[in-house]
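Structures follow.
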Structure I
Amino acid sequence: MKISCAEVLFNGLVAGILEHRPNERLERKYFFQYAEAYIRSEQPAISLTLPKQVEAFRSPVLFSFFYGLLAEGVAKQLQCRELVIDENDHFTRLLRTAHTETIGAVTVRELLLTS
């Protein structure tokens, strides 16, 4: 099973790491962990639903904050067709579009893992 990771940036500063770890039971497959330096900084939490903390956040589905960064409607259809992404693959859509196509201070940049 492939683990996918992304850096989450707030105004260009690395705020944390978002991971997708597929598993057979589909339990807690999404993780978000703030970077230690970001926790110590004066920067705000990236979302009220993801307050700054040392412990990782875990969820069986993509966190609603990150889902909210995704395009909807016709824009979603165009992105998926152009980038050849399944419309229901929210994490891949986030990785492929949220590095430039977001409104606001948060962007998401894919990290390429080496084995």
Structure II
Amino acid sequence: MRKVGCFGLVLGLVAVVALFLVVQGWGGAGPAPRTLTVQIGEGSTLAGAATELEKAGAIPSARRFRLYARVFGSGDPIKAGEYRIAPHASQSDILKLMQGGKVVQRLVVVPEGYPSVLV
């Protein structure tokens, strides 16, 4: 009986550590040391976006990002655009950014009097 109790305790501790590592991987600081800009094309899937994020260095693994997004994400589709990823942004924050469509804003100055054809 004592062996079963010890085995159960060890198994429980291993489960707690594994859960901590998964949650830390999803919500913990990301690998990007500086601000990154990532372009997600029109019609891109989560897999395509994850590949672009991995190439840019914003996430450690595209495969793990897709898995975590399916498990912990809201299920909303991602939106196309150019995204500015903050240094050490978590994978959770990156997914929220892309689902919310918070793209980079560009200011364009149009001189007064220009016809719309020239703009």
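To test your reading of the models, identify which of I, II gives 0.05 for FRET efficiency 1/(1 + (r/R0)^6) of positions 15 and 103 (r between Cβ atoms, R0 = 25 Å, to 0.05) when calculated.
II
Oh, and also: By the measure distance in nm of label points 7 Å out along Cα→Cβ at positions 7 and 55, tell me the structure among I, II with the highest figure.
By distance in nm of label points 7 Å out along Cα→Cβ at positions 7 and 55, the leading structure of I, II is II.
Can you say which of I, II returns -6000 when helix-only ellipticity at 222 nm (-39500 (n - 2.57) for each DSSP H run of 4 or more, over all residues; to 500) is computed?
Label of the source structure: I.
State the single structure among I, II that was used to calculate Cα Rg over 2.2 N^0.38 Å, giving 1.54.
Clearly, the read-out refers to II.
No value in this document is a laboratory result; all are computed from the given coordinates. None of these values were measured; they are calculated from a predicted model. Cβ atoms are built from the backbone, for glycine too; each structure is taken alone.
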